[in-house]
1. Could you tell me which structure in I, II was used to calculate mean count of other Cβ atoms within 10 Å over residues 136-143 as 13.6?
2. Suppose you compute P(r) over Cα pairs in 20 Å bins from 0, in percent for every structure in I, II: which one lands on 32, 62, 6?
3. From which structure (I, II) was distance in nm of label points 7 Å out along Cα→Cβ at positions 40 and 120 calculated, if the value obtained is 3.6?
4. Going by percent of Cα pairs over 20 Å apart, for residues 104-247 alone, which of structures I, II comes out largest?
5. Taking 21 as the value of relative contact order in percent (Cα under 8 Å, 6 or more apart) derived from one of the structures shown (I, II), identify that structure.
6. Taking distance in nm of label points 7 Å out along Cα→Cβ at positions 8 and 240 for each of I, II, which is largest?
7. Match the computed value 5.1 of distance in nm of label points 7 Å out along Cα→Cβ at positions 96 and 208 to one of the structures I, II, and report its label.
8. Given a value of 3.2 for distance in nm of label points 7 Å out along Cα→Cβ at positions 80 and 264, calculated from one of I, II, which structure does it belong to?
Structure I
């Protein structure tokens, strides 16, 4: 069976070949094509088993139809979900995604970003380490569009999409305080990145509003989240007499909760628990864990939208948008 062509789709729908081409190349919004027409073209292309010639298209447009995605850890539930949605949204715009993981290593991050650049990706979505400025400036100088997600860098002008970590944490700590907790400890990882820094700021601000002076001895940094360090962090806070523990990420909370279970600590009888980054395990845990949900799907969709917009702008300058989406607190039994 011969392959369907753009002409076949145009004849079937009674629209021009140019319209079909614009839709299939992800230019619907830029060319002001209605959502109805776009959906009809995409559905027809699917039903006719249309296979775009990306190589020919790339030669014509000067694009690879590929975007790079660089996150700290693709196994982290938050970033795994983000990657899945980014890939789905990119596919709708006829883009494929190249995944990379920096493992919180700025040297590896620099190497991976330069590798993506050498592969001539059309743009990048990056959750940076705290030492990425020089590498990102290299992208700026070479007019490579990129969007920062989850973590912002104050010293570089770049578009950013993430969660309102400050308000989300303040709401969680205020809830703990309303339950009678007064000595709330924190277990955090990589406190110098913007998202964690803002969560710690929210923690301190909530305590001060309640007339409690924050005790820095109750904030334990477990580095890059090694399970042994997290277990030791739990032990340290318990030895300091905390009545609640705030985990700044679910990747820390999971081994932390396991340690509390191993020690037969009653939650919330002996220690209350709250976490940033909600996930299914939090509601399934016994007792269910109070957690802050990040709008990861919305972050991923908006990151793709902003990146494609910048790719289509062909070098035009735009103000660096900073989008902070609201978090949602799920109060449970912990």
Structure II
């Protein structure tokens, strides 16, 4: 069994770690590839480069998992919605042609994303003998829905959509869930050993809307992943009530963001926990980083815990700080 799976099931005293966005802009070897490949979607769909980027951090750091280099917005892209990434702005999505989208079948969808599945296979071959997990992922239905409707990141909370056209929203959500399952299954069939569900914009919703847009759709995906005998990690960033989320959605692992009190999580949740550290500590001092790393490790000492961040590695992070972080975690006792 891999180190990460041992951590989830608390069958080992080994401390485990991987980092969200561990393959990316803070690594000079990634920046070199990116400088020659300006179209981000094309880069994600280049199976050789995607696999290479995925394993780059494993060459530098003693981390316990690779996460395939891809993007949650490849799903709307494969459903016929245009997706582009504007520098220093983020994603820009085109209009939704629901009639065209409704007629896309599983074979067409899979063919469009086949480079991702081939990249997973190639990465699996590269890490097979290293006792590392390979994490596949999707955006949660709500987060995909909000991107498709808003046509750009809702990070400024200046939303260009409304949820009044309930029939259209319900129909679109059904299509999203259907193809997220296909995308999950294809990743598992290609060699992913864990699936993470990113609900990056869960924090935008009011609690009265949780059942419809977060709980019920995510439960559907979680049950699907579990039916494949694969562990599932859920990251509902910004949600108000992690305890209720865990009791209803029942993931194998709950990933927490950095605004959450880790002690409260430790006291109230009885499944494996992942993450929490503010990525800003990686661009501060080593002493500050050490203090905060030890805080999380101390709090979760007797729990099933995967060390990770409460969000992705920041682009201006020095790789030497990531190395220091990994060694802190691995040497903790």
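1. Matching structure: I.
2. Value 32, 62, 6 for P(r) over Cα pairs in 20 Å bins from 0, in percent corresponds to II out of I, II.
3. Value 3.6 for distance in nm of label points 7 Å out along Cα→Cβ at positions 40 and 120 corresponds to I out of I, II.
4. I
5. This value belongs to structure II.
6. That would be structure I.
7. Going through each structure in turn, the value belongs to I.
8. Structure of origin is I.
Every read-out reported here was derived from the displayed coordinates using simple, explicitly stated rules and does not represent laboratory data. Bear in mind that the values here come from a model prediction, so they are computed numbers and not experimental data. Cβ atoms are built from the backbone, for glycine too; each structure is taken alone.
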